[in-house]
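A.B. asks: Multiple structures are listed underneath, in structure tokens.
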Structure P
Amino acid sequence: MALADDISRWIASQVVAAGARGAVVGLSGGIDSSVVAALCRRALGDAVLGTILPCQSQPIDEEYGLLAALSFGVRTQKVDLTPVFTALTAQLPETSRLASANVKSRLRMATNYFLANLHSYMVIGTGNRTELYIGYFTKHGDGGADILPIGGLLKREVRALAQELGVPQPIVDRTPTAGLWPGQTDEGEIGMSYDELDDVVAALGRGEAGGLRPEAVERVRRLHEASAHKRALMPIYESS
């Protein structure tokens with residue numbers, strides 16, 4: 001459990017350095033948020049709040065989010081954002097499926113920050129290295145957080161850590177989905193399996209992508225370049 005201990009110590013040090021009292025973690029019912037919740041619990045004890053934020057969501061999202069919370073002794077707070085989302089989008093122009101999904105993600109992050117402000121907590125992000133590399137997150141949505149404890153881990157490394165931490169097996173085995181719309185899966189949207197994506201991201205990080213499927217390498221390169229703005233601080237004009 002050396003990695004879990006190391007990340008937990010890092011989380012604790014970041015919270016102390018920020019002068020915060022604890023952590024807010026959005027529990028989506030997926031493996032990434034479950035791992036982060038477990039790490040925060042190890043790092044901060046009872047000073048962890050797991051949020052359940054349905055927004056036209058599938059019932060299984062809440063079920064698995066609560067399962068993770070129960071498994072690790074994390075207290076939870078549920079805020080149903082469906083009425084807010086419905087009222088807001090009713091006032092907006094006709095939109096696309098992706099634009100609407102991004103509104104859901106940003107409503108969730110606004111809620112997490114409200115609760116963090118209320119308790120003097122930090123918002124803990126749940127993005128992993130694989131998804132961050134290709135920009136598979138919503139800017140100022142699930143990509144908006146104070147720290148990213150698993151941001152340096154490939155998806156396969158998150159899975160291995162989940163087994164070590166005792167994340168419930170139904171969550172580990174669940175098909176990865178951001179819950180953006182019914183039937184949506186991460187791999188279907190990305191266009192390749194996480195295993196292949198992990199291989200490409202790791203290879204590009206080493207500067208050697210030989211032996212991998214050229215189409216996959218090129219797709220990951222394009223996604224990485226196109227999403228650079230998501231991983232950078234906003235540009236500031238400097239007057240002369």
Structure Q
Amino acid sequence: MARRTAMGLLGSAGVAGLAGCSLFRQRWKYRYRLTVQVGRDGETYASSSVIEVVRTEAYNAILGEAKGEAVAVDVPGSGTLFALLRGKPGDADWAFTMPHYAFEAQLGSVAMVDRAILDKLEQMQGVKVDLKPEHYPMLVRFRDINDPTTVQLADPTDLAASFGSGVTLKRITVEVTDEAVTTGIGKRLGWLETQTGTLVRRPANVPLGDMRPEQRVIATDFKQGNSK
């Protein structure tokens with residue numbers, strides 16, 4: 001299911017109580033294309049994913065949810081880089097909050113629950129920007145793509161450490177678009193549909209606060225909504 005988060009005056013318990021109620025009504029919908037470019041030896045390898053954001057007004061809250069999938073960039077002979085629908089280790093709502101930061105200059109604010117800002121986001125077709133490094137999604141790779149427990153964090157400033165000499169992250173761009181939401185990652189990651197919990201289990205003696213970044217990665221960081 002797509003992740004839905006309450007943002008505003010209504011707490012999560014109140015939102016749960018209102019689920020399915022007529023107080024929920026969709027107000028804003030927009031899509032953006034996230035493109036990741038990787039360089040090696042003068043060659044550029046790029047891939048993108050179109051993600052849809054729906055913001056819904058409910059009583060005194062504005063909710064947010066995203067539908068789409070992670071970007072997967074194949075680097076021949078080195079593996080696949082995944083740009084997740086998650087930001088920093090604790091930022092599980094990155095997929096729908098990121099556009100506010102990416103387009104701060106155009107929007108005039110990063111306010112998440114400002115109706116005027118959301119109106120602008122719906123009307124920005126074709127606007128494209130380079131994403132600043134502080135707003136990058138979490139980047140990962142797999143030692144064995146068929147084994148989710150082999151997931152590893154990839155450092156955007158040192159992709160060579162994960163993919164070999166000469167591999168660098170060139171840029172990540174965000175563009176507002178009306179193209180269809182990207183699907184298909186389930187065919188690439190055969191384990192995704194049956195995956196539950198974190199990909200890497202946290203040892204019982206490790207406190208939550210000491211979890212490694214890759215121990216926080218879950219299936220919905222690769223796919224949210226109904227994409228296949």
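Read-outs: derived from the displayed coordinates by stated rules, not from any lab. Nothing here was measured: the structure is a model prediction, and the numbers come from that model. Cβ atoms are built from the backbone, for glycine too; each structure is taken alone.
A.B. asks: Taking -3500 as the value of helix-only ellipticity at 222 nm (-39500 (n - 2.57) for each DSSP H run of 4 or more, over all residues; to 500) derived from one of the structures shown (P, Q), identify that structure.
C.D. replies: Clearly, the read-out refers to Q.
A.B. asks: I would also like to ask the following. Which structure, out of P, Q, was Cα extents along the principal axes in Å calculated from, if the result is 52, 51, 48?
C.D. replies: Traced to structure P.
A.B. asks: Please compute FRET efficiency 1/(1 + (r/R0)^6) of positions 112 and 216 (r between Cβ atoms, R0 = 25 Å, to 0.05) for structures P, Q and give me the label with the greatest value.
C.D. replies: Q
A.B. asks: 25 is what came out when relative contact order in percent (Cα under 8 Å, 6 or more apart) was calculated for one structure; which of P, Q is it?
C.D. replies: Of the structures listed, the value fits Q.
A.B. asks: A further question follows. With FRET efficiency 1/(1 + (r/R0)^6) of positions 120 and 160 (r between Cβ atoms, R0 = 30 Å, to 0.05) as the yardstick, tell me which of P, Q scores highest.
C.D. replies: Going through P, Q one by one, FRET efficiency 1/(1 + (r/R0)^6) of positions 120 and 160 (r between Cβ atoms, R0 = 30 Å, to 0.05) is largest in P.
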